[in-house]
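Multiple structures are listed underneath, in structure tokens.
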Structure P
């Protein structure tokens, strides 16, 4: 298959797809979906191991907490700043080849990072540069995930649920595995394992045979002006869907008031009052909850997907409320399970809605705008967590986060374009 043929394959008709609400959904599992599932699970496992190894390695070589934060921020900043441009690139070229290329780049740079740690030649600016390149590769890779799922399974919701379970299981296993490997081997060895996961992901993606999507091939023009035009078209398509930008606007509030402060404050509160083992238990409970939410999303087929997801999101209150109220470890773990399940179910409903409501030829760009909008406010919430906890106390800030989590879910439910959006099980054709 030539590059032109594969690009055309992104936009040709895709048969099948179950109707929402009636009859048994089509089967999810196939050879190609199993390959994609493996690629996502293995890569996610490496992603969750890498921060543990990076922090341990930098501290081991005499750097402080600020250096660890800087190294991690380099990757996050590159990803958040460039993912929109990655969406344009993904809509112009073969998404599969771009994803394979991004994996190979990360295989290379993580191998270099592993070599630096294993040989003891660790220089902070080099580690930050590697993190930045990783972030750029991630920004190219991530938009293609949205358009790949509909090409692998006619049951798009079931496919998203299965992938969510794989990623959640990796999130549950990865940090603990990394901790053991750091203790018995070295941080460099863990980063080498992370590099290998990208190689496995690239191999799985290389073996994929992707089902085409329906619609006519979109002509791509060279030049900067055409790139800007594609970027503008993606923004126009994003703005044209009130349910889409409405969710992202509400999600920005969620990131500032709930997710941003909850993550660091839960960690500090639980570790300070109950010890690191208790925090590990709460974190594992959150991961177990996300697996449960993914399993539920495999079974439930709501006609109003965003409405059902918003109702499930009310469950997230369990995490900040139990920790903020200073309840015992069993209660906090139970709250984390409930919160993880609600968040996971919402994530599957949201991903499936975007993939089935947005035309295939602009899906990667629209998805990228959504990712960028979702992530933009998270650092603000994290930055405000410290001053707010100093002024009000960490427990009170977490209780406020619990209140805002209820308000955010309510805002999603009372917004008519979000609440009333009907289910679609196949993507609309390309324009």
Structure Q
């Protein structure tokens, strides 16, 4: 055997599994299809600013294990409230309307709890012709990366019941945190795994750079990669692949503008583009005091801007901002960066949601196959899916399962 454990995917789950196993004296290798580590946590430094192109918030910070990790790494944690529910100077969204829109969302959530539909489809609890249905759809896009029609009520509630309102940031970037957390283990980057085969003594992983033999494997790739069949497995894994297909990745994307000149916009403020449009952008102004404006699009909005292309996506955002701030704002905004997670090779999406009636597939996907093949990743978390800390904790869980099944090291 080359290694005790091979881990496929060097995102949050893969890194945490590698740290856990290395700390227990196991010989570990990380196999990463892309050229960088971190997965859907990617800090891209532009103009000297660390911009998080993927996850950027330490959700449920009071119980988020990555908070302590950030402190241990000496990173600058930014606590305090966020401006996401605010509307700068009430432009285009009056306090009365904001209150009514939030009440519509709260009432919808309450109906999910007290009278969940037999269909388990979240859209079935919307008020027919409700004034704020588009607003609720836009929130679902931001939270789940998908419209309510494709969302399991049971799955949504599993997350919502445990989530808190404490959302913190790492000034140096979420992706930076994961990169610094990488343990000193062999890393095969730009090395897609093509086949995973169970053998009598362990597993054989065929990659574009050759075969790797290990005592076991932890697979942490996205559900899109699994469902698309980008890695070939033995028939014993078919049930997991079906589960992955029922836990598709939704889509969320960001557009960043350089913000310069005497624009008059205040730091740490926010604008919702158009509460009557389910494809609207959510714009965070001067986050952490930086001279940028961050546009966030989820679900139908993210699909629309990816289909439109990067130039039309920035044009759409500028039109929304101009409608609120006036035409002069155009002179102060310059596009500098955009994500496109649907087209991100070896990821193909943002974060998972369960289709109606399929919430139980998270547990199906998380089950080991025998004593040599284990699965991790945010989609395997029962309540913290769609988050980096959910992925992180799943990697620790999978590492623990491997050790329980394989108490002795297997490297010869």
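Rule-based calculations on the coordinates, nothing more; no lab input. Nothing here was measured: the structure is a model prediction, and the numbers come from that model. Cβ atoms are built from the backbone, for glycine too; each structure is taken alone.
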**Item:** Which entry (P, Q) yields the derived value 2, 7, 9, 15, 18, 16, 13, 9, 7, 4, 1 for P(r) over Cα pairs in 5 Å bins from 0, in percent, for residues 120-247 alone
**Value:** P
**Message:** Please compute distance in nm of label points 7 Å out along Cα→Cβ at positions 240 and 272 for structures P, Q and give me the label with the greatest value.
**Reply:** P
**Fill in**
From the coordinates of one of P, Q, helix-only ellipticity at 222 nm (-39500 (n - 2.57) for each DSSP H run of 4 or more, over all residues; to 500) came out at -26000; that one is structure P
**Request:** Given a value of 4.5 for distance in nm of label points 7 Å out along Cα→Cβ at positions 112 and 184, point me to the structure among P, Q it was derived from.
**Result:** Q
**Request:** Work out the source of 4.3 here, i.e. which of P, Q gives that when distance in nm of label points 7 Å out along Cα→Cβ at positions 136 and 288 is computed.
**Result:** P
